[in-house]
Structure 1
Amino acid sequence: MTRTMIGVIGGSGLYDIAGLEDAQWQRAEGPFGPPSDEILTGRIGGVPMAFLPRHGRGHVHSPSSVPYRANIDALKRLGVTDIVSVSACGSFREEMAPGDFVVVDQFIDRTFAREKSFFGAGCVAHVSVAQPTCFRLGDACAQAAEAAGVTVHRGGTYLAMEGPQFSTLAESTLYRESWGAHVIGMTGMPEAKLAREAELCYATVAMVTDYDSWHPHHGEVDISDIIATLMGNADNGRETVRRLPALLGAERAPCPQGCDRALEHAILTPPEARDADALARLDAVAGRVLG
């Protein structure tokens, strides 16, 4: 058994977590540079928690400029075992209405301007992301959101677009009708892939703000409507996060899905061919298997 530490990455509208005991903001920096902001640490119900605003306080990072690798690396260095991403999204489904939460279990990655792996020249690894989220953690998120009074949809495919512009009508229709996506956002990837490389359990709570541009009665995305919905979603997101420690507990067994052992057979570069500088950068992310 190991100690649980919950890491929360807050998206648009969620820049802090109230109710943390012994709360303090900490500066962090690692081999992939500084994360999006300082990290707020504390405890809820005796369970350690770390909160990182993905876009930074003041929303200073666009989806493309978020330092995804630095964020995941910093949380891993702090001792985080489970990452919950809370992010705004558009909906491709009538029943997934603004104000609802979707606990995502699949992704389609359409991003193209981001670093997507900790590994590369000098140390090559290939992890499986066939099931990119942790079912155990996702179940806890769904229970917490339901207990907070939110309408929750368990399961759905998240289309990750580059942004920062919203979809054209043609794109929105393609993603909905031909590709079968359920929600669309700009930050779920490569975050989920990087969490898997770092052997961290990861779940996404997507907070619906709008119907993207496909809906015949809602038309194009209106940023003022999104902001209004974001405010209500943010309060529900905070309440969901506050309920997670009681559900996850202070002690955790190995992940039944193997998220915490994702690198077991993933590194292909033999020890004698590994680059020393690459290994130094991977000390937190892959230290368990690199020794």
Structure 2
Amino acid sequence: MSCVLELKNLGFVYGKGTPFEKRAVDDVSLTIEKGEFIGVIGHTGSGKSTLMQMLNGLIRPTEGQVILEGKDIWEEPKKIRSVRFKVGMVFQYPEYQLFEETVYKDIAFGAQNMGKEGEELDKAVTQAARFTDLKPELLQKSPFDLSGGEKRRAAIAGVIAMDPEVLVLDEPTAGLDPMGREVLLSQMVRYHKERQNTVLLVSHTMEDIARVADRIIVMNKGRLAMFENTKEVFRRSDELEQYGLKVPQITKIMQDLRQKGFDVPEGVLTVDEAFSVLVPLLKKEGKLW
């Protein structure tokens, strides 16, 4: 693996020099490898969204550096637009950004601004639609005729069509029903596996993060509280609770079973893992036939 993103002593202050001055991010340093799937968690106001917006130059750091593929993204401020093609950002409720006459044109918008045209543009749009499971017949519809879930997927497809090196998803499943969340998350996992790029997923849903993330960034009061592999982060449940966070529900259940003397391993993060552990245990105890 090679480093794709490095943050060096990164900080940001809103309203600097005014009576409303507020430090949102404080001295964050970390390195993200190419191809990782990173989860980002933290309580409301922990600084995670501000941190994500600094990764592609939407916000310029007050202190420190964002190094993308070995180069400070603010080294040439006039070229910051090109950074946004390499680090694609999907905001919360991205469907509010849809505006074109057709879904196809909406998905194509960013890729066109990169200079893609003709067959190259068409390929980018159709592949992005495939990754987000938008049926071909929807591409010529108005985006405003789509369902809520389809609008969300169309907006995400517009970022994917730019083929960014890093894809940042800020609460992409917010407001979706459980089935919609499951579909969207599965599509992002498939996209990551096929493209082998780097994905950062910001979410309040610990179960989602536990399922997909290789490592987790934990933000607390603007500072980096943890940056460890997923199992290690959720093993530290007492610390997470101090930050106003919880482990996945199934992890909590398995921890309770351990405390009551049952022979179950630490670090169980998903229902499927728990099932594979509990069935043999129940058979051994004679509770399952």
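Of note:
- With relative contact order in percent (Cα under 8 Å, 6 or more apart) derived as 26, matching label from 1, 2: 1
- Structure responsible for 1.9, with distance in nm of label points 7 Å out along Cα→Cβ at positions 59 and 235 calculated and labels 1, 2 on offer: 1
- Origin of the value -7500, where helix-only ellipticity at 222 nm (-39500 (n - 2.57) for each DSSP H run of 4 or more, over all residues; to 500) was derived from one of 1, 2: 1
- Read-out distance in nm of label points 7 Å out along Cα→Cβ at positions 43 and 243, computed value 2.4, structure in 1, 2: 1
- Each of structures 1, 2 was scored by distance in nm of label points 7 Å out along Cα→Cβ at positions 27 and 155; the highest score is held by 1.
- Each of structures 1, 2 was scored by percent of Cα pairs over 30 Å apart; the highest score is held by 2.
FYI, it's all coordinate maths here, none of it is from the lab. For clarity, every value in this text was computed on a predicted model and none was experimentally measured. Cβ atoms are built from the backbone, for glycine too; each structure is taken alone.
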